[in-house]
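See the structures that follow.
Read-outs throughout are calculated quantities, based only on the coordinates presented, and are distinct from any laboratory measurement. The structure displayed is predicted, hence computed values, not measured ones. Cβ atoms are built from the backbone, for glycine too; each structure is taken alone.
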Structure I
Amino acid sequence: MISTNQFKNGMTIVVDEVLYTIVEFQHVKPGKGGAFVRTKLKNLKTGGVVDKTFRAGEKFDQAMVERRPMQFLYRDGSTIHLMDTQNYEQIELDVSLAGDAMQYIKDNMIVQMMTIDGEPTGVEAPNFVELGVAQADPGLKGDSATSGTKPATLETGAVIQVPLFINPGDTLKVDTRTGTYIERV
């Protein structure tokens with residue numbers, strides 16, 4: 001059992017018999033009333049992110065999640081093929097286990113496969129990836145001086161908001177946890 005004051009990003013807990021990974025958390029001590037913890041939790045089965053608030057000191061079961069580095073080989077319809085980087089064993093998993101991370105994973109990328117009691121529960125992309133821009137509206141002279149954004153389609157099919165000066169063919173560093181543009185590489 002762990003308390004809310006022991007929360008760390010990436011920790012896996014059991015809430016109402018559902019496995020969640022802590023995406024982010026914040027301890028809040030209002031001037032009036034008791035302290036509480038505001039969290040963003042990612043459901044390991046569905047990949048959805050929910051906001052939950054807990055009282056300070058509330059206790060939860062911690063799930064022991066083993067993370068193994070795997071090489072993403074390719075996607076074949078509704079299955080993905082991974083290879084263990086240590087013993088070269090290949091594994092087929094349902095694409096739903098990767099969830100939103102699939103839009104940032106490209107062939108031959110090293111990903112983390114999460115298992116609980118030997119059963120695969122999910123696939124995580126690296127926190128930061130470098131992806132090429134496949135399609136974006138052209139930038140105009142002087143656009144870099146403004147703070148506007150435009151949608152850009154990456155080589156993996158993901159659509160993110162980027163600054164106006166980004167053009168097709170540019171390589172971008174993207175934060176896969178939030179799906180945001182970090183910098184042009």
Structure II
Amino acid sequence: MSRLFLLWILISSFMPTGLGAGEGPERALRLALLGDSITAGARVEALTESYPAVLGHLLGQGYEVRSFGLGGATLLRSGTPNVWSKLEAVAAFKPDGVLIMLGTNDTVDGDRGNWSRIGRFQSDASDLVQHLLGLPSSPFVFLAGPTAMVLQTPDLKPERLANLTERQPRLEQLRAVLERVVHDLRSNK
């Protein structure tokens with residue numbers, strides 16, 4: 001919950017307190033949360049316990065928080081499924097802000113082969129952020145690194161634990177890539 005609280009502080013501190021362009025005083029600020037099964041609410045009651053639902057509750061009536069989470073989603077365009085399939089729906093929502101939290105499924109290799117194509121991650125991340133910044137609603141974009149693997153999950157089978165343990169260090173590598181994306185986009189402003 002402390003990470004969620006920090007996220008709430010960030011969003012409430014940096015989101016505009018006024019209205020969206022051309023909107024009336026009753027319109028809530030729209031926040032689109034784009035991500036994988038963590039955003040979609042895997043292993044919890046999505047409508048009430050997922051982090052988008054809790055964040056919406058914490059932010060209150062002045063915000064409309066909508067989840068664009070997709071189980072198994074990657075940031076990589078070549079991944080299946082990927083969040084690129086959600087961009088039309090995000091645009092239709094006309095968000096004032098977009099929070100992207102991706103990368104966990106990009107660490108998967110094997111049959112999905114995402115990690116073997118990870119060289120595209122930085123350019124795909126940059127393209128995704130630039131696409132969202134270019135939406136007609138001119139949203140703020142928040143880029144969050146992938147969360148740590150929860151290796152203490154009850155009833156985790158040994159082969160799944162081994163897979164997650166192998167992928168855990170990859171998350172730190174992707175966080176560093178996302179930091180470079182933010183740095184590069186800020187430098188090119």
Re helix-only ellipticity at 222 nm (-39500 (n - 2.57) for each DSSP H run of 4 or more, over all residues; to 500): value -13000 computed from one entry in I, II; matching entry is structure II
Top of I, II by distance in nm of label points 7 Å out along Cα→Cβ at positions 95 and 167, largest first
I
Work out the source of 9, 30, 28, 22, 10, 1 here, i.e. which of I, II gives that when P(r) over Cα pairs in 10 Å bins from 0, in percent is computed.
I
Ranked by FRET efficiency 1/(1 + (r/R0)^6) of positions 47 and 119 (r between Cβ atoms, R0 = 25 Å, to 0.05), which of I, II sits at the highest value?
I
Say we calculate distance in nm of label points 7 Å out along Cα→Cβ at positions 39 and 103 for every structure; which of I, II gives the highest result?
I
Given that distance in nm of label points 7 Å out along Cα→Cβ at positions 151 and 175, derived from a single structure, equals 1.4, which label among I, II identifies that structure?
II
Match the computed value 19 of relative contact order in percent (Cα under 8 Å, 6 or more apart) to one of the structures I, II, and report its label.
II
